[in-house]
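Given below, in the form of structure tokens, are the structures.
Throughout, read-outs are computed from the coordinates displayed, never taken from laboratory work. All values reported here derive from a predicted model rather than from experimental measurement. Cβ atoms are built from the backbone, for glycine too; each structure is taken alone.
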Structure I
Amino acid sequence: MNHHGEKHYNLKFMVATVSSTRTMENDRSGKSMMDMLLNDYKSVDYGIVHDDEIEILSLLFKNINDHDVFIFIGGTGVSRRDITSASIRKIADREVKGFGELFRIKSGGIFPYISDASLFIYRKRIIFTLPGSENAQPLAYEIIKNIIDHLYYEINKE
């Protein structure tokens, strides 16, 4: 969905699963998001980092110049190891609250309300933090796909 006739940008994505137990072989959530992205975009990279603030931010900082959009999957719950959103929040230029609100509403039920799914802007890069559940990825992608071009346009216009 474009707003005001905006174009579809050929954005570069980085999908990063945040987990101390998932591997490239068993990470179905990250692979699910990658598959959906690859239907619409040409450049999608993938990685896994532990539930560790230094690892999360290091992945972001090392890849900041090569990607437009970062999608961190996992670490948005309420356990002591769920630190993804809190880590990004510390360095973000801005948090866009509406994404998390919409995600929780559209997810239905009560449990999504204990998720810290979020959207941040950092150095003109778009950063999503999503729950680690494979079932959460199609809804997250639907929302991302519908807002990403307008969001990219807005943060990059002069």
Structure II
Amino acid sequence: MESHAKLLGHGAHPIVVALPIGLLSGALGFDLLGLITGDKKWHQIAFWNMLVGCLSGWASMLPGAVDWWFLPRGTRAKKVATLHAVAADAGINLFFASWLMRRKDPENPSPKALALAGLGGLALTAVGWLGGELVQRMGVSVAPGAGLTGQRDS
């Protein structure tokens, strides 16, 4: 099924999710560096990654919602896409809750703030798997006639 939300002729959602995925995954990595090294600057970087990752994540939901809207009711794709959307929202909101808990002292996240970010990371891992199911198994956001020849539409 071809995407209904396009950016430069390609499905927009798979393009724009790269930013929040990178930022939120990076936030987890920076928090881990902070815990391992004891250098608080890594937690500060994680703090800002989380903010921009959440904002860009919420923005990336718009083209995803457009594609979801056009999926036929009662199909496995619609069910998987719904779960993908709910899990994405939960994951981003877990990161945002972690960010909120860090606002007063970004360099010293509490164990609870770290745990929320970790849970957000687990949720987004599931989101990525579900997104892969949608694209690779169900052909969501794939141009009609796509194949190994790489022929472009005129």
Structure III
Amino acid sequence: MESLIWLEESGLGVWVRESMWGYPLILASHAIGMAIVIGIITMLDLRVLGFASRIPISSIDNLFTIAWIGFFLNFLSGFLLFSADADRFFFQTVFQIKILLIILGVIALWVLLRQLRDQAITKGAKMTAAFSLFCWFGAITAGRLTAYIGVEK
């Protein structure tokens, strides 16, 4: 696709791909953003699943502003990493799975937060929390596999 090649050949794509510090620093910020987002979501999911039951869910809710900052950092750093090799990533099945799992993870989080509005932890909320964990841990795994699976163009 022409737009993917354009992105790769843009000054941004070239800088990320060819500068000594660009890719490593962006990758590090991607890992930091991931730790923030998935760390907070994992705390909520585990709490809903019955772990650390003495901690009120509202205490974890207070961390979601920080989680959204981490999500934005991940989105921005992910786009920058994508720009370095957009044509390969776009058509890579494991990358497509990663993006799908992130979308499903965000939807699961949205559903879970609505299920918890009345502070009751239902069986449905527990199932959503388990699905959320699957999505986020799956997205991490798929993200790591992008470096090793389907790297040929």
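One table, with the values for the structure above:
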item	result
Test item: mean count of other Cβ atoms within 10 Å over residues 52-59 calculated as 10.8, pick one of I, II, III	III
Which entry (I, II, III) yields the derived value -26000 for helix-only ellipticity at 222 nm (-39500 (n - 2.57) for each DSSP H run of 4 or more, over all residues; to 500)	III
